[in-house]
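Read through the structures below before going on.
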Structure P
Amino acid sequence: MFAVIKTGGKQYKVAEGEKLKIEKIEKNPGDVFNFEEVLAVIKGADIQIGKPLLSSAKVEAKVLENGRADKVIVFKYHSKTRQRKKKGHRQTFSQIQITKITA
């Protein structure tokens, strides 16, 4: 059994017990919460697809940690003009574990 959820402007295919990193949500580690935006639930041959969301389906998850990813360097260079621009970026994330899918 798995579901398709929407969070942080992205869609994720999730199953029970799975761990994944998503865009940061304002929850503390150890908190349990529900994803209300469930797009589809597939259970064997039974497929439920929302238009656009399933109102009866919920996906329960637990926050494991909040953190920041490795630094990504953005370097822009224009030859012959001595223009250089260097920036760094660290994206924040929340690591969650899917505990329960109800349809």
Structure Q
Amino acid sequence: MPLAQQIVQVGHVCLEAGRVFDWYDTPSNLVLLAVATQFDLQVAIERLQLAEIRITTFHEPDFNLGMTAACTEPVVGAIRHVFRRFSLWDARQVLVLPIVSDFLKT
């Protein structure tokens, strides 16, 4: 997916997350992780759901792209270890997985 479209997908899914989740009053960070395929994105979502992390997705209606991004609820504390398996976003990746977290506070 071209870089510009990746950025758009992050915006779409973050707007959706803002509608769905309750947000803490304290500032948090947006951490972008990446997966290579839609199958990998689905596996990541299932893994996060098994860890009882709520997640919302965005399905791009244009060009029949399907699910292109997912965003978690704010994630704080020890549960963050679930994300160690994921790679940080890189412009060469295909799909993005924004994580709202306090990663940078530790």
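Bear in mind that the values in this text are calculations on the coordinates, not laboratory data. On a predicted model such as this, the values are computed, not experimentally measured, just so you know. Cβ atoms are built from the backbone, for glycine too; each structure is taken alone.
For the set P, Q, ranking by mean projected area of the Cα convex hull in nm² places P highest.
From P, Q, which structure was distance in nm of label points 7 Å out along Cα→Cβ at positions 30 and 70 = 1.9 calculated on? Going label by label, the one that fits is Q.
Out of P, Q, choose the structure whose coordinates give FRET efficiency 1/(1 + (r/R0)^6) of positions 38 and 78 (r between Cβ atoms, R0 = 25 Å, to 0.05) equal to 0.25 when calculated.
Q
Matching task: 1.8 is the computed value of distance in nm of label points 7 Å out along Cα→Cβ at positions 6 and 62. Pick the structure from P, Q. Label of the source structure: Q.
Say we calculate relative contact order in percent (Cα under 8 Å, 6 or more apart) for every structure; which of P, Q gives the highest result?
Top value of relative contact order in percent (Cα under 8 Å, 6 or more apart), among P, Q, belongs to structure Q.
Source structure of the calculated read-out (FRET efficiency 1/(1 + (r/R0)^6) of positions 22 and 86 (r between Cβ atoms, R0 = 30 Å, to 0.05), 0.80) within P, Q: Q.
When helix-only ellipticity at 222 nm (-39500 (n - 2.57) for each DSSP H run of 4 or more, over all residues; to 500) is computed for each of P, Q, the one that comes out at 0 is P.
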